[in-house]
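These notes open a run of structures that come right after.
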Structure I
Amino acid sequence: MYDKARIPNIEVQTKSASSDLNATVYTDTQQQITVNVHQACAIKHEDIAKLLSKNDVMDEMARKMGYALGRAVDVNLASLAQNYSQTVGTYGVETTLDNLLRCVQYVEDAGYDMHSDMTWFISPAVSSGLGKIDAFTNALYIGEAAAVSAHRDATIGKFKGATMVVSNLLRSPASGQHDSFLLHRETAALIMAQESKTTTERIALALADVLVKDQIYGYSEVDRYSEPPGNITATDEGAVLIKSV
């Protein structure tokens, strides 16, 4: 179990002559992140397969296992979005410019700066949908070079100062539905208690080698105290779920 301290903004007082200030006492809380995810990949490679194979299968499979474990971490982190309290859009319906602008309003109302550590994570379907919106493709909005790139390379780039990342690893509640989202980096936490570790074993009776890779970690949505001084209500105001195609 790991604890992340929450520190509120401190209230400002007006000092009157001949009177003492009132010392503020905050009952602080902590965000708890539990390390309870243990994932592994394992393969067994018999000697006869090694002999007949033209490639170093064990080496190739080791790389594939590393990718699979890293992918599993990303999928779990993306799954956090389903619990965000701030949401826009409708599942199965293309994301609109109004949806994205509402996301920006949510986080700016909470005191976040869209140009500082904010990122959009969108599904390939949302990326395709945004290609139909002038604000992402028209040179009048994004400049000639960005417009050429949008049409030629299908790049989205940034919106309102935050980079847009297209990922096929976002949660899909049902066919034709995805959880895209906007978040500040402080709203998600990953504790890698053990990076991917490799274990090998020779099984004589099977005339085979066994290769195992495993990792141990914990992850969590992270709430913070709201921006107004003295507020000690923890919220996830730095993230917005976009229900989309």
Structure II
Amino acid sequence: MAHLIEARQLHKVYATGEVSVAALRGVDLAVGPGEFLAIMGPSGSGKSTLLHLLGGLEAASSGEVALDQATLADLGERAVTLLRRRRIGVVFQFFNLLPTMTAEENVALPLLLDGRPWAECTLRAGEALAWVGLADRAHHTPDRLSGGEQQRVALARALVIRPQVLLADEPTGNLDRAAGAVVLDLLRRACDEAGRTVVMVTHDPSAAARADRVVFLRDGCVVNERRGPGLTAESLAQA
């Protein structure tokens, strides 16, 4: 079966004045359709940078990323923007909800930006909120929601476009253990029940143990990987 996502010899260098920092150093990575992949590593290892490159949120300094065998660098800026809008959902650690909008409006926003009719946007936003268990919070603004509820709204917003790929950058990093477990359950369901390909960056071995495969980064390089069944928080903490 062909890979859905492929990274080939990815390098990313950040330059600040006369100082250059190599965040990624020749990363090769392939993710299959419907796979749940976790990326682990210490702070500064390049985890979030790799996720951003896989989602077309940043461009590589060299190397290439392909989604469904289409190389992002060959598509052009507008085509990559449309690809992100329609095929890639992203969840961040700090929710990134608009504070003056209701949960329904936040979830509907990607569809509105894509020019969909308001009736379709609200219908699909309602379905997405129900899927994450927040149908009764549709008209609440973020300040009336707990942190875990805000992250579930953010997840609904990522899923409302019905993406092929769901990228999650430390999705439980700002939550307590119970709220984080709910979000992880939903990510697992998105993979198992909806067939989404999930790529999650995390420092938490318990979160990574939910994945099908775990890749370890250090100093911008892939240094190891583990795959299930049999992934446990204990084994990953010792990797």
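Quick note: the coordinates plus some simple rules give every number you see, no bench work behind them. A quick note: this is a predicted structure, and the numbers were derived from the prediction, not measured. Cβ atoms are built from the backbone, for glycine too; each structure is taken alone.
Numbers for the structure displayed
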quantity: Relative contact order in percent (Cα under 8 Å, 6 or more apart) derived as 27 - corresponding label from I, II; calculated: II
quantity: Read-out semi-axes √(5λ) of the Cα gyration tensor in Å, computed value 42, 30, 14, structure in I, II; calculated: I
quantity: Comparison of I, II by Rg/Rh (Cα atoms, Kirkwood Rh), for residues 108-155 alone - largest value held by; calculated: I
quantity: Structure responsible for -7500, with helix-only ellipticity at 222 nm (-39500 (n - 2.57) for each DSSP H run of 4 or more, over all residues; to 500) calculated and labels I, II on offer; calculated: I
quantity: Of the structures I, II, the one that 1.0 was derived from, the read-out being distance in nm of label points 7 Å out along Cα→Cβ at positions 4 and 196; calculated: II
quantity: Structure with the greatest value (metric mean count of other Cβ atoms within 10 Å over residues 44-51, set I, II); calculated: II
quantity: For distance in nm of label points 7 Å out along Cα→Cβ at positions 36 and 228 computed as 0.5, the structure of I, II it came from; calculated: II
quantity: Structures I, II, by distance in nm of label points 7 Å out along Cα→Cβ at positions 172 and 212: label with the highest value; calculated: I
quantity: For FRET efficiency 1/(1 + (r/R0)^6) of positions 68 and 84 (r between Cβ atoms, R0 = 25 Å, to 0.05) computed as 0.40, the structure of I, II it came from; calculated: I
